[in-house]
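Computed from the coordinates by the stated procedures, all read-outs in this text should not be read as laboratory data. Small disclaimer: the values here were computed from a predicted structure and weren't measured. Cβ atoms are built from the backbone, for glycine too; each structure is taken alone.
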Structure 1
């Protein structure tokens, strides 16, 4: 049976946000923010609830007839109070575009200015006519004097955005984030928040975070990348460490926007400015567009001698072979074909469910247990071992109590900012206590959100079996590779893991399952290259069955 939400769940959540930011950012709230908070707490429950409904329904303006909520007893009275407090406008001016969105066709046809249209006229025709007229704004009653409804518009969204930014640390999340929490589906790790670990230390920090979000939106909306680039590279002094990474990401996104409009010189200038991962390959590609082949060759060659993500290294190696021909340099030899342990499994009939589970069943014997784990086992072990690292109270990592993981988890500097803590955990793998550490964490934290731990897929028996069979050195190597690129190196792992206890020394093997006409993807190839280099047991299983 589905869990029922309390009628005023959204009001409870909004009030908790207000209390949270008041307790944590009281010194950064403006006088008018304090005034709003005091005022909000003095409102009746009906008026508070209606205000929050306005906040949640960000589209504006809105038809008043759409505000029908059983839990708000006196809706009209609540609206009257919000209008009196100048929080809601119940007669806003509307553009023709807004009118078209809000009005029904019948209401438009009933307007005095619509006498030239017939009942069969499509709404799109009326809309085209309205949009072709000189631009004007009027109230709903002036546009449609015969309409019964009224239009309402919340006037304080800017403050709500500021509160949302203080709470979430971004403007991509909204108030609906709380619903799953209220249903009891998610529980979160407690991260101690103190003044030194809070992300925003000064009001200027909040302004800068909003500015960076605004840059992102303006980029998506197609604003001139050259103007935005000038704005982004303007000297703004010292900014919090976590926002430095955000700024670099905005520059990278801006470079991609310049590419989309084929402004290759601008794109190259932007990529030369940022240090965001992946920028070198993008710069090489842009140089090729500009026929700057010598420069592209130097960029690729120099980059390959440094530290790169695996995917970018793979891309640059391909580009270097292509560019060497153009600049008269020796073409690098193609890498030796990857030697993969490949075997074939013949099924007697087509699988009745997914091919991975069918293979899992077919491979399981009394002496060999096989489990369908995909990314869940190794990532889960990683998440359990590095739990305290993931939830360390580092400035810019945690903004509120409802985070599944740190905000900078996939940022380039995640590891740099936690290097000493990470090294301690890696050193544990050289001792004998890492298994106890992982198992204890599994028991103590069971059910809490962790970006790497999928609890239903990680039962204690599987965990104990994996820890008893997989060598610590293999785990250490795999975890180090994951830490090189947490976004991309926590996927593409083999589907199955087999534990063989038929001999005195227990063994394991990771197995990637491929059905007919299926092949390894690039990220899977990179994992198999890694396994081959370090002697980690892995194979590709090609599953076949008779044609119908």
Structure 2
């Protein structure tokens, strides 16, 4: 069916946040052996690749995104041998393993930075971005950190400022230095040689900065309550000249190995995002498409416009991708409610392109309120409303203490949801109408039906503005998806006959006349379009 397509095109990616997935040694923190113990769950569910958030050696100022050794595993998560075991066991089950790759910055405890800050003439000084203070004695320009405050930290030891677009303990690497590039490409090769199948490249749009260090302009659309860093437009800290050359070099490293891939975390407008496929499709295989994550209103016509515009902007031959949430953003079931989250899941798993699922979405997990005293996220300690802990709480496995994440006598690193006894793997496996059952069924259909895996996409013009309808087509196979974005019953008028394959409500079968297709509130239908007689 799909022999001409790569695994990352026909497969489904599942993001694991290792701290929160499964605690195998009862220290309250998830770990690599815990992921290995749950591999059969991924096979049962029907996903194809696991993307692991960082498991590298780190002081944990930003929970692993501040890396002090790119080629070592943090003892909290296990050992390098544990990771090798996970990769081997995953490959035996035909599951791929994708690691995070964090090129923008290291930890300030990385040996490279320790050398760089030792004195201004050190050979590694230029591996990072240093500037003298401004004429008024302050920082070199107005750039701000993603975590709030200025993006420059004064280093008293050497009398200069260093740049950190994130936490002060995360100094930015200087990618204009060829030695930095070589060292960072060697990191890729280290993991590729160990059998890693791909990388999700963190914060890619900011890897290159303006070489004139010009001030960023204010953001006129910033509103009170938005994260502080959004008060600026990143004109001189994002999407800079030279970045495409770097992504081409990364791609060349990965292409030196068989069947490996790159995903790019790139928060840019669609027309800029798609340029990172490369003019010759020689850059990022899947520049992350965050349109559903960042949209402000969840409405049928807004979603249709996003999908159609994205499909139209894709370079010839480029492969689309979709995502509903991640470790940095409010969970989809919190943003739009649990009923509409079922609509979103059917949308995600029936659109053309590679879906990425965030752990717990298949259970309809929502954000979990974390008391101020228990907040761990550095972004949330000064601004609790921006804490990312709410979307990183323990995976809910069963109805036992701590949702089966760790032993009853152990305190998990973050609190478990109050409603975990209703929303967990064990309970939802037994419920034919659960989100887990719906997700597994959709994944099975996607895997077995060519039209849903590699088929064409075409949106359908309908008069009902509360609904979104589209066709997936491959050879003689035609599937119709109709989604009701409202809580009220809707009627959609199309033509022909169809067989109901799946309802998001889980209780509907039979053939239907498409000239007056009735959908209940918050219902999505996947239909096999019957040929005309």
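Some points to look at:
- Entry that produces 143 once volume of the Cα convex hull per residue in Å³, for residues 129-296 alone is calculated, selected from 1, 2: 2
- Among 1, 2, structure where log10 I(q)/I(0) by the Debye sum over Cα atoms at q = 0.08, 0.09, 0.12, 0.13 Å⁻¹ as derived comes to -0.78, -0.95, -1.28, -1.33: 1
- Which of 1, 2 yields 0.70 [FRET efficiency 1/(1 + (r/R0)^6) of positions 465 and 505 (r between Cβ atoms, R0 = 25 Å, to 0.05), calculated]: 2
- Identity of the structure behind 18.0 (criterion: mean count of other Cβ atoms within 10 Å over residues 417-424, calculated), options 1, 2: 2
- Entry that produces 0.65 once FRET efficiency 1/(1 + (r/R0)^6) of positions 201 and 361 (r between Cβ atoms, R0 = 25 Å, to 0.05) is calculated, selected from 1, 2: 2
- In terms of Cα Rg over 2.2 N^0.38 Å, for residues 209-400 alone, the structure with the greatest value among 1, 2 is 1.
- Structure responsible for -7000, with helix-only ellipticity at 222 nm (-39500 (n - 2.57) for each DSSP H run of 4 or more, over all residues; to 500) calculated and labels 1, 2 on offer: 2
- Look at distance in nm of label points 7 Å out along Cα→Cβ at positions 169 and 457 for each of 1, 2: the largest one is in 2.
- FRET efficiency 1/(1 + (r/R0)^6) of positions 105 and 409 (r between Cβ atoms, R0 = 35 Å, to 0.05) - structure with the largest value, from 1, 2: 2
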